[in-house]
Structure 1
Amino acid sequence: MQHNYFVYITANAYRTTLYIGFTNNIQKRLSQHYFDSANAKKSFAGKYGCIYLVYYETFEFPKLSIAREKQLKKWSRKKKNELISNFNPKWESLNMQIF
């Protein structure tokens, strides 16, 4: 049985704030970010409105995706911007690709 794990980056409407996360259910997790934002929850993604998926990677094993998430969180903003721009040059919301 193959599992899918995701490392993803969401951004706010102005693409000035990024959130990096890991999940095994990206649709559910994006919905949680959206509703956290709508309800002004205290989570980072909710507080800053990081509801627009701009980047993601898939993995078969959770250990690999967790390691990748930790790696990306240590990167500079410039390096994260380059990663996103190479994957999604216009920084368009990819939410509809996932749903």
Structure 2
Amino acid sequence: MAQNDWVISGTMDNGKAFRPSDWSERLSSTLASFLVDHRLRYSAGVQPCLIDGERCLVVARWLEEVDPTAYAYVMDFARDNHLRVQLDRRSGERALQKV
């Protein structure tokens, strides 16, 4: 995860938590693939994570160029569900928290 990627938080514009609580894993899994050992691998462009205990989704900015359909799908989901979207400004250990 690089700085200045997008972070979609599990908090809606009205301050309420988005439900279901595993929304970030569900959304990430739609863009994931299974490895030969049958383990799910999230896309490098869309990663679920925890930020200060809140489930979030980190969306790589490069995804818009590489896979505009996937990027639009994720960003439209955030917009349609009134989720907060902001630039990822975390660094160091804080940037490494995964779900």
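The table that follows gives values for the structure above.
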read-out: Read-out helix-only ellipticity at 222 nm (-39500 (n - 2.57) for each DSSP H run of 4 or more, over all residues; to 500), computed value -6500, structure in 1, 2; value: 2
read-out: Ranking 1, 2 by relative contact order in percent (Cα under 8 Å, 6 or more apart), the structure that comes out highest; value: 2
read-out: Among 1, 2, structure where mean count of other Cβ atoms within 10 Å over residues 7-14 as derived comes to 19.5; value: 1
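Read-outs throughout are calculated quantities, based only on the coordinates presented, and are distinct from any laboratory measurement. Just so we're clear, the structure is a prediction, and the values are computed from it rather than from any experiment. Cβ atoms are built from the backbone, for glycine too; each structure is taken alone.
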